[in-house]
Every structure is written in structure tokens, then in C-alpha cells.
Structure I
């Protein structure tokens, strides 16, 4: 029986495993890198062991250090979570050789499925439908290999997942660069640059089946999940059951998944992934994930099972319980992955410090988070902050609950994809179940995440931020507490503030008027004279005015607005949306400017490729520098046709956000 469990992972999955282990009366040991020293999962565990270093290669990917820590702390089992070494057969084998229980499938099963190439061959022999594909070695004729598959095709890393090492190729001239980039990304993320080409289905549904196997030869499925809403081949919204799967198709998918599990002698939790052509009802094998999936909570909520507890039970050699072999679907569950990323900048990962992280407690909503107020989001790891999951009697109810929880969350200090998630969950097509992997190609992610009345909301939030700041100043100056707003020598003079919102500047002039509001609102309210960029805002009264909350009546409608000030930044939240404002100083200090044509690093990262040299002519859109951050490659391209006048970096260099990587002087017209 497992008595002490080492959790060989970080973030929300480490917290998730620790929570269930505690409920099972199992002691826990956490591992943490330098950037994770103050992370919540570290204090949630009974013990924690430091992994000196920052990057994954020096910490969470060091199987030798993880095994040594387990032995040193007296752990008798290791849970790998997902990512890192979760699907590494060598790690599973090292645990077994050290006398540790590996909470996952046998090393042989991981080995057989660790390579997507080998997995496809095994599944084909087991009668599971597969897509045509071919492996490509560095010395192979790429053109001939592609011709055997046909366009469009997908370049895929043989090992790993999460969308890394994948590129869609629609034409022959894109092939060489796509293969090279996929190899680099795969080698960096998974330690193996092997890739293969596979027929690409345009906009299929991504449907997967949860399986469990025990050491007594039983393999069962716990029904399907739909994971079609993706960006960069990575899921952001998942649900169970799939709106496209009826009882008959569910039985077919389940049978294929069980056949896949039995073909490799599967033990533990696994997921068999398929692509589904909805028009024909045909489905094809993608891969088997030999671990717990990020999206496992939606299965937990519709079946009532704790999948981590099941993993621990099976790792102990116990048979599958009756609840697993007879599990049915109850209601609907939807999960949203909350990422630190800038949707408007092409989903670039974001980093920084979370000044506030708060998601409201709503019945039927679960939050699996790896962060808290003050957490530092590091560029070294995947940028997922949390998973927010809602359960309801119907799909519509689950979507409404989830959208509300996300919309009312306070997420301050780091840019997130929250607005996009809310936009998707409220979009009529999504609500009708029209989802496939092309959803975010057909729908503009920026437009989906835009508030319905953007500029008006930002203006109102700017007024609230200015009033909250005034309340804070008055609270710290008791002598002014009873004096009218704007009182200097002329009592009616307006106060003035200028905020930056993205690239825009918003000028607010405001003054509180003594006495009741003129339009007859509550007797404790005070009329507000306000102008936004010189335009008067009529019919405004303030009922509550504190440094953190401003209640405004606007044309007879009361709005409760929360304001969280951190230095010069005001984070403003209301039912209308969230706004981040930066108050600008009245007399800005002169600063240095970057040269025209400067290419700035969009995030902290490591330079993995410099594609140009000084003096070289480049076309607009041409790759100049390639950065790696949070396990993904990001290309910095030329903004216009021109000549490279400066290259200020080199391969292997670590750069911060805003670093000038190169300068491209624009070519003058003829």
C-alpha cells in the first residue's frame, strides 16, 4: 500500500494530486525549482525538496534527482502528473528499478505509445482506424515523402504533445522550414527531434476517450471528451460529453479505445485521442496519452469519480471498482484553461507577478489553480494559470456558469486569455455545439474577446479609477476629508487624470458636487461632473466611493465597479468587463527612444535562431530572430521591406521583454 507519494511535477497538477493523496491518507513530497520556491503546491505538500535551477532541463526533467529525492524522503511511490517526465519510459523504469511504485502504466506501454509512429503501427494492427503518414529522417527526400501523404499535411513530433513540434503544411514550398522548425521545437521540449508527416483533415472535431486498465486484465472507458477549441494545436476549452457524439458513436469510440488499451496491456489512466469527421461519422486514431490529461476534471464531474484516486488504487494493484466499470454520464461539464498570454499578439505567452488572482465561488464551478496572489508567472514553464470547470444539468447551464465565473474573476498583473474564453462560451455557434478545430480560424480571437461596448466601458472605468484614487488620497489626508472635491482656491475646479489603455490615452476631468444627485437617485449619492477626452458624461452620481469600490449611477443604471491599484496601474472590474489602466505622470521624464525599425523581444526567452546578418536585404514578414519561451518557438519578423542595419543578439542568449534584437531600416521608395 502506498504510504508516501512524491509528486514529480509542479503547478496546478501537483496541487491536484496532493489534494487527493491527502484524502487517501497518503503523505506527500513536492519537488520545486528556484522560480517555484513560493508556489502554492510547495506548502500544500507535507514535505518539499528543492531542485536547484530554473529551466526544466535542470529541474523537473532530471529523473536522477527525482528518484534520489523519493528515496531520501522515504517515499514509496511517484506520481508524474502530466508533461515533463509523465510519458518517459526511462523515468518509469528508473522508479521501478529503485523499488518505487510509478503511478502510471508500465514502462513497456509508455514506450510503445511514446512514439506516435510506433503507436500508429500498433493501432493499425489492433483494428483501430489510422490516418496515412510517413516518418522523415534528416537524410530523407522530403518532397517524395510529402507526395506519398498528400497536401495539406501535418508535421508532427513523434514524442511529446501539447501542440509542440507541430506545423500545418499546405504547399510544397513550406515543407522544409516547417520540418526544421518542428524538429527544433520537439528536440527542445521532449529531447527527441524525430518528426513524421501525416494526412491533415481540415477542421475535424477532436474527440478523446478516457480509459483505465488494472493489473488483472480489465480495461474500461469512461466515455468521451470534446477538445476541439484549440489555439496553436493546444486545447483551451474541453467538455464532456461531446455534443457531436450520440449513443451509437459513443459505443464505437469506446470499443476502439478499449481495443487500443488492451493491445498494449494498459494499466492506469490513459486517453485515446481521435479526430472525428462529423459529416461522415468516421474517426481516426491520433495517439494514446499514457498519463492523466489536463482536462480530466470534466470526466470527473460527469461520472462522479476521482480519477487520481483511481490511479492510486490501480498503482496499488487493486482491481477496477464497480463504479468505474458501470460509470454513466450525469449532466454536462465544460473546462476552460486560463493562460497567461496575449491573445492580440498571437497568443504570445506572458510573464510577471499576479497582483490578484480571485475567481468567485459559484455553485457548480470548480477551480484547479497553481497560483495565488503574488505568484510569479515564470517564462520557464507552460503559462497555464488554472483550469476553471463548470458542471450543469445541461450543456447550456454549464456554459453559462463557466462564463460567469470567468467574467467575474479578478486577474491582475499578467495578461490572460480570459476575455477570449468568455467570448467563446457566449458565442451563439459554440452554444449551439458547432465546434471543430477550425473554430478559432473562422472566428477572430481578438473580436471574440472584445467587450460589447469597448470604448464606453473603458471610459466609465477610467472615471471610476480616478474617483477611487481621489478617495485614497483623501483617506490618507484626514484634514481634507470634509472638503469638496477639487477644492483649492476655486471649489468647483475639476480634477484631472490621464490613463494609458493599450496604445490609447484617456483624459478624465472630474469633480464631486456637494448634495444629492440632481436626477433623484439615492439621497446619499453625490452628483459627479465628468468629462472623458473632453466629452461630458451626463447623469452620473456616486453612491459609494472608496479606494477599492466605486458605485456609479449612470443614466439611472447603477454599476458596482471594483478598483485595485498597484503603484501607477489601476485594475478595474465590473459586470461590463475588465480594464487595465496605467496612470501617466503629469510631467513625464524624458527617456531614450528606440531607433525606427527596431525589432523588440515580445517576451523573455532564449534566442534559438538568427536568420539574418547585418547588411542583408529582407522582405516584410521575413523571419529575423526566433525565440523560445515557455517551450514554444516565436518568430520575430521584419515589419517592412528593408536592410538589416543591426543584429544585437546571438543564438543562446537570454533576452528580456523589450530587448532590441535587430534593426531593419525601411527601404526608401524609388
Structure II
């Protein structure tokens, strides 16, 4: 028999619970994929009905995740087949044969299959095409350009006003951003609104939502909280300053719950009291450092409150003007969105949003289609549910029906990892559905296998207050893995150093410091890393190795500075997700070759190709062969002139021969074969 995996208590509960649906809050590095795979395997183990595999649907966020999950399941099943007794062979063979058709896919692929199998009810051609993300963006841009030009030809006043205000290019970009949001805009409702009505809604939103949010942000700001702590722990000797402290401590909480009609008075009072002038001098304070912190804190508070104070009573004419222009934008957006939908329909195409919306609408419109789809699913597993939008959530609810809470559904999500808000992802969707599931199904997965205790302690401390509503502290799998060396270090640049005032200089120094610290760590023999000893099998501390180190960047825009610093310290590295490969000269040369073969009049690509190691023509030679020709392309069709040096003349003739041969074969060979021929 194959060795059965060992589960933690949290994993065992998530894998084995059957009498309630599960909403698993899974932190990073806590074995989420392992749990998903093991739960899937438990559902198809020996004793399960023969058709069970076809009734399980697993939805992942990416195609890659779907492939990885399928591959993991297949590997485990092959291991089971290899080690199982004879009476289990048929079962595992049947499971393995069925895995290729197992319903493990992204939500978009799943919706595609639903719509194709219910095409008549969905009012679609069953052979509809799919607009992938890149193609969809290009298609949308083309339609928006055409829509704007159509409106301008019609002398549409709204479009003319929009272009006059923003210019043609910015109008395009505005509509390209708004059209994908069309399903969140109630065009019909806004179409019936007069500008005065919309202005009233804007004013209500400003007073009831926007201003309270601004005040709450100030109240919760780190600077405000630090100022309150300073005032609570220090007692000034000057009576006026003591009075100001009392007023500020008493009234700052009103930023969160003060009456709207008193906001102007409240903010005025806070700004008037948040100052040190007229309330003694620095000498009145026992600790000058505290005085300076309070002085700076008062200034920060005034600076934060002033712009809000100045907009408490905005000009009504401003709301009316904004409403009028907003309706202009909405009308033009509605026309562009209509053109986009019509163009897709004419060509029988759906984009990713359409797949979700058409599936949702199918289930709303046709209960029988929903019931048929739901009946074919006994277990529904959804990964990365924190990046789900309300439409996807509605589809999940429709497929579960009355079994939503009773064991059909298995969700995995983590609000800390929600990164797709720009795609309408809403972590609140996960939390709302999680709260509906019975308590025994609201399970955590917080035992972290990836990071050492020192790292986890730091991240828990850092993010617990920042994400207080959603944060679930992570605990290390091995509580004993405490390194004697601190797990967190900070490298601070001195703000007084005149050499590091500019951002670029700061990055240069930061890169150098990081590289220097890495070199120190690699040369230091102090044991820091817990690892299994290959000889004894025991876990023990060892010295740092290059593979233990990674550098995380918010973006790769300045990564070349860090690469340079690593190279200067003779540190080998591997760049993940960078463009370094494509920035190499060899890649540019191959790109020029491909572009020239695709279009023989692309003289810029031809010039780069001739100067490259492919043919090594000098600038003098290129000038000589083009001097008496109409173009570089024309020069490559005639013998080189006599004043070209002999070795360069041979290179010109060689280039003419090779390029002629490659162009003759470009439509008969694959790209790989063509490049291999060129390189040979």
C-alpha cells in the first residue's frame, strides 16, 4: 500500500468534514493546494460510486492552477495504482482514465461548457467564439474608436463636448476604461435622471459617505493615533496646553460619530487647538523630543483636516456642473457599450465577462437549465474565492441551491491575498457567504509550513491592526524552529546624508546595501536556517546558502540597479518575471529577423539585422551599398559597389543569399524551423 499522508488537525477537518459545506480561510503557505487535492481524492477513493468523478467540479483561478491540480491528483492515483492490492486495481485504473475529462477548470471554462450545453436556452450559437484577454482589449479599442468616429460624424453634442474637454486620445482611454464596467452601470436609471436630480444624489453622497470616510481616515491614521498616545502619556505644565490636550482628546473621537451639522464647528475647534503657539515654549517641557513630536503631530493633524474643512459646504453649482457632465459621459459610454455588444454578437463572440453574465442570466431566466446544471454536480469546490465577484458568487449559489449549506460546497479563500479588485473582485463576497455557512464549516487553515517563527511573528504584528476585520494570525508548523539570530533586520539610510536626497541615489544605495548584506550572510558560517540533514534525516540549523535568499520588489522598474549591485558583489541570481531575457541583444536580432521576413519593406528591422552578428556589416558598408540605391531593401537586390572592402563584400553577398532563401521558405516552415535554419 502507498504511504498515507499525515494531516494537521486543521487539514483533517477540512478534508474529512462532509455534513456541512466548508468555507476555508487559508493563509499563504498553509497547504491550501494540498488540502484541495486531498479532499478531491477522498471523494473518489475506493468505495465511491463509479460515476462520482464526473459529478465533482473544481474551479480554480487560473488554467495553470487547474493543470497543477489535475497533475497532482493523477500522480497520487498512479501511486495508489502502483501499490494497491489486486482487488483495487480496476478502481484506480478507471479513475486515472477519467481524469482527462474531470471537471477541473477556471470559472470561465466552466461557464463556457454550461453555455454550450444550454445554447438554445442561453440564446447563443453553440459554436460561439471566445475573446481572450489580449484579443478582447484590441477588439474593444477598435470598437471604441469606431463608435467615437461615428458620433463625431453625426455631430453628436455629447461626444463633441467630451472630445473638446479631454481630447481625442483621452476620450478613447476613458471609454475603454468605462465600457467593461457597463454591467455595473444602470444606464436606464440614469437616462431618466435630470441633472438636478443627479446633482442631489451627488450632494447626498458627498455629505453622507465621502466626508465621513475622509474624517474616519484621519481618525484612524497612524499619525493621529500616535498623537493621542503622546497626549495621554504626557502632561504639559503650561495651563493653556493642558486645556488644548483636554479638548483634543475629548473631541477627536467625534470625527467618527459627530453630528453632520456640527462638522464645521468640530473641525474648526480641532484645528484651533492643534497648535503649540501661544501655549508656552519648548522650555516648558521636560522632554524636548516629546515637544517636537507633539508640535509635528499637531501640524500633521491640521494639514489633514484643512482640505476636508474647506469642502464641507461645496458650491451647489459645482454639483450641477458635475452632474451635467457625468450624464454626458454616461450617454457616450452607453453608445460605445452598445456598439461593443453588437459587434461581438455579429461575430458570434463572447468575452470573459459575457461568459459569467450569460451563465448568470441563463440560470435566472431558465430554472430548468439551472436545475439540470446543478443536478450534475454533487460536490463543488472553488479556489481563491476572495477574488470572486458578485456575479460568480450568484452562479455558485445557483448551482448549490438548497444544498448550499449542507455539504455540497467547498470554498477556499484568504482576504489578505485579494489582489484583483480592479477586476471587480470583492473579498466581502467570501466573508458574506462564509458567515452563512454553519459554524462547523467555517474552518481556518493557519498553520504555516513556509516561514520560520520570527517571520510569522513579525507579519502577524504588522498586519493584525492594518487588517483587523479579516486578519487571522499564522502559526508556524514547527514551533521549535527558533533561530538564535533575529529573523528581521532593517537597513536604514540616514536622512541627513547629503548623498542620498534623490530617489535614484537612494535606490542605488539600497541596492548596494542589500547586495553587501547578502554577501555577508553567505560568507558568515553562523547557523541560521533550519533544514533536514541529508545524512541523518534530522532537522538542524545550517549556514545560509544562495537558494535561501530572495529579494521581493513592488515592481521591476528599477530592478537593473539591484542586478548591477549583485553582479558587482559577484553574486549569481535568477530573475523571476523580469524582461532581462527579452532585453538581450540576441533576442533583438532574432526579432529583427522575424519582422523583416514578415514584411520585406521593414527597413529598420533590416538595418538592425545587417549590423547584427548574423551578417556583421559595418556602418560604412551599409552607407556604401545604399548610396546609389533608392532604399536599403533595393540595395540588397543588387551587387555591392566596388568600393566596398572585399571581406565586407562577401558578407553582403552572403546576406543577400541567406535572406532570399529564408524569405522563400518562410511560408513553408514553422517559426522554429525557420529560426533553426537562420542560426545554422
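All of the numbers you see were taken from the coordinates with simple rules; none came from a lab. It should be emphasised that the depicted structure is a prediction, and the values quoted were computed from it without experimental measurement. Cβ atoms are built from the backbone, for glycine too; each structure is taken alone.
Observations
- FRET efficiency 1/(1 + (r/R0)^6) of positions 227 and 651 (r between Cβ atoms, R0 = 30 Å, to 0.05) derived as 0.30 - corresponding label from I, II: I
- Which entry (I, II) yields the derived value 9 for relative contact order in percent (Cα under 8 Å, 6 or more apart): I
- Value 17.7, calculated as Kirkwood radius over Cα pairs in Å, for residues 547-626 alone, assigned to which of I, II: I
- Mean count of other Cβ atoms within 10 Å over residues 19-26 - highest-scoring structure of I, II: II
- Among I, II, structure where Cα extents along the principal axes in Å as derived comes to 97, 80, 74: II
- Value -7500, calculated as helix-only ellipticity at 222 nm (-39500 (n - 2.57) for each DSSP H run of 4 or more, over all residues; to 500), assigned to which of I, II: I
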